[in-house]
Structure I
Amino acid sequence: MKKIFLYSLLSLALFAGCKKEEVLVDGQRPEERVTEAVTKYTNALTGSTTGWKAFLYPDGGGGYSFYLNFSKENKVTMYADLDYDPAAESMESTYKVKAFQTPTLSFDTYSYMHILADPNPNTFGGVAGWGVYSDFEFTFDKQVGDSIMLTGKLLNSKLILVKATAAEQKSFNEKGLLKSIQTSVDYVDNNNNLYFSIVDAIKVQTSINYVSKVVTLIWDNGSGSVTTVSTGFAFTLTGIRFKEPLIYKGKSINELTWDPIKGVYFTTVDGTRLEIIASPTSLYPLHLLIGIQYSAIIVPNGTTYPGWGSEFITRRASAAAATLASAYRLRLDRMVFSFNTINNTMVLTADIYQNANRFVGDWPYTFTKTTAGVYKFTAGSPTGNASLIVNEMAPLTTQRINTDTFTLAYFTNPTTGEILGQFRSVQNPNFTFSGSLQ
């Protein structure tokens, strides 16, 4: 027993000695290094009296910009490009720089940062329980010059802090971010067909989706389809900043800047200014862009609408009347046709109301498409509330969408000038219907 006891003491001593050698780096224990790093980063955050520009790229995609001003009293004042109000009105909350295994920045009371992670989809969309898969607690990775890089502790969101100048701080406080967002949104809404040409005659369409916060380059690959590259973006005081550079034939683009004099976006490639051009007409047919630049065609509620053919009007009225006369007394409202070009699927989602209560019904389809853009939709099983009105919707679904082939085309609303998306039946030319492109 004495021998065993002595061996145990010897083992503990050896273990303690090894442990001591392993944890000492430059003469410091881990907790000492972390404490030193906490002090370093705390001083850096509070030392910038003009605040920080911040760019957050969640795991769920897209990008978001913030202005953050950290005080020594653990208060942080922020603006954000989440919407018009957060861009214009500052919010104050609290933060901490804490010592875990690595130094950590935590936004520990509810703020604009938390909205992206809000589990309630009604707050900012996203997925129930997760929001847009964003973080509000980050580990410090490194500091390089005037920039600090961080990574989300839970979902690995990427956060980049860049020291703001006094002029930038002044602009944020004078609603500069709001003005930049409004300028970009208005321009994109009025110019759907942005493009550039850089190393050849190919027109590279530039799609800026300010809802999903994704920018996409689209070009003809010469084989009857298009090639695309995409990345998230965040609004800045002067334009938009990409999560990572987009590459076209070896040329790199990582931001777009707004020229207020000429009223155009531009960037710099190999030291040369490259302007984004607005085309008055679409560069590519709709069937090449649906599911890429546009995710859906939204057919509004109504008895008639620009681009609706006589047969669609009649059949929609018949379906609406039958739905209202059904056992559940449901009112047919708008219909959304959503495309996924990766899986070659389309889902018809119809809003249906029982009195003031809104429900939805889904009719899923797979599709094939010819190089000329002729679609054949194959129906799956209706899900949810759609199963209650399968027979009532048959004039539109079973008798036409499920059986005909279709082309997609642009249609200009003669009253508003809005460019709509239109379904056109090949077999029944009067069965056409249109809606807003999303």
Structure II
Amino acid sequence: MNTLKTIATRALLISAGAIFYTNSAWALLPIQHWTEPSGAKVYLVESPVIPMVDVQIDFDAGSRRDPSGQSGLASAMAAMASKGVKAIGNDPALDENALGEAWADLGASFEAGADNDALHYSLRSLTDPPLLDKAARLAARQIGEPSFPADVWPRHRARWSASIKESLTRPSTLANHAFEAAVYGSHPYGVQTTADTLARINVPDMLAFHTQHISACRAKVSIVGAVSRAQAQTLVATLLSRLPAASGCAPLPPVGEIAALAAPAEQNIPFGSAQAHVLIGQPGFQRRDPDFLALLVGNHILGGGGFVSRLTNEVREKRGLSYSVYSYFASGLHAGAFTVGLQTRPDQAAQAVKVSRDVIARFVAEGPTEAELRAAKDNLIGGFALRIDSNKKLLGNVANIAWNDLPLDYLDQWSTKVEALTLADVRTAMAKKLQPERMVTVVVGGKP
């Protein structure tokens, strides 16, 4: 192990010097794609600038797959991935401390997390062969052989439950919960993890969830770094080697789509806070929607462009109703919410809501001006390099392509397609997706 520490230290010093030199041609590097014999789908970008590799492995095991009454199961399983691995064959069991020491010795890192759609495992390692092999084998144990120690889960659950209860004392949490329930209805995107749902989750539930969802044939593996295709194939085979062999993958049950809002809805929730929290919105669109770029540009003009957006100009600059106001689309495998958010004095909340609604309605009806469209394009295209100026950022983009089945040349064509958008493209896309007359409005703050 001392030899490995020496190698890791030397390679990290090399990497520290190289990390400041960005590769301006990253957007032009091809994404290689293939399917492994195991069924895993692999997406690789060879980036030889520094001797490092970043890997993300995604499974259809996000919170949308949580069983009824057990919201938080996917996130719990991800959190417990670092708490220990089983003893298998000649490999001894490792607890959380032993795993932490092992990763520190390798100068590598491994993480797991879950969002609405996916459960992610992420590995970062130097590409020196002895280090990378050991890092991949250790990661494989955490992916395939987690121990989910029964004595650790109750303590973690207690801390998590306490954190949830504390968050319910904040107006922002109450606003988000009310907004998501109104926008998503009974869809899993709107189901909240609570102390009660966590109390229904036990280690056998994690084991069953892992068995059902985590298998090699279900994996989408994105890799960016100084590895060749042959090296990437070896790496993927090692990372997935501890998962059970399967002759095939039965399709997971479909998750229903989010229903469109039939009518507007308003909630005014009293809360003794200095600021009222305001959220306005509706279901949006799926990430793979062909209008994504037009909607990205449209939202940049409406409220996603910071201090140059229409909402900021009308709500903040002209009327001083809020320090900041924003809008965004949270697109995923399902129609994630379109959200406008701001904070204002409780006595100004009604005016801020009216102004915001008027801005949305006018923008949907009329679309942007030529000057707004030009400024948005310049800003987005000019900032594109910042989206891919590190291996980790590039990995996120590659994983996005993999998860949403986007074209392999998506990054290469991004700027060209944004530049080609017309006023009609943006206006039509926004008008198709947004219905200002049927949005949800939630205001938390003010007296009963």
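Quick notes on this one:
- Each of the structures I, II was assessed by relative contact order in percent (Cα under 8 Å, 6 or more apart); the largest value belongs to II.
- Origin of the derived value 0.05 (FRET efficiency 1/(1 + (r/R0)^6) of positions 141 and 405 (r between Cβ atoms, R0 = 30 Å, to 0.05); candidates I, II): I
- Among candidates I, II, the computation of helix-only ellipticity at 222 nm (-39500 (n - 2.57) for each DSSP H run of 4 or more, over all residues; to 500) that gave -6500 used structure I.
- Here the criterion is Rg/Rh (Cα atoms, Kirkwood Rh), and among I, II the highest value is seen for I.
- With semi-axes √(5λ) of the Cα gyration tensor in Å, for residues 45-84 alone derived as 32, 13, 5, matching label from I, II: II
Read-outs: derived from the displayed coordinates by stated rules, not from any lab. Being a predicted model, the structure only gives us computed values, none of them experimental. Cβ atoms are built from the backbone, for glycine too; each structure is taken alone.
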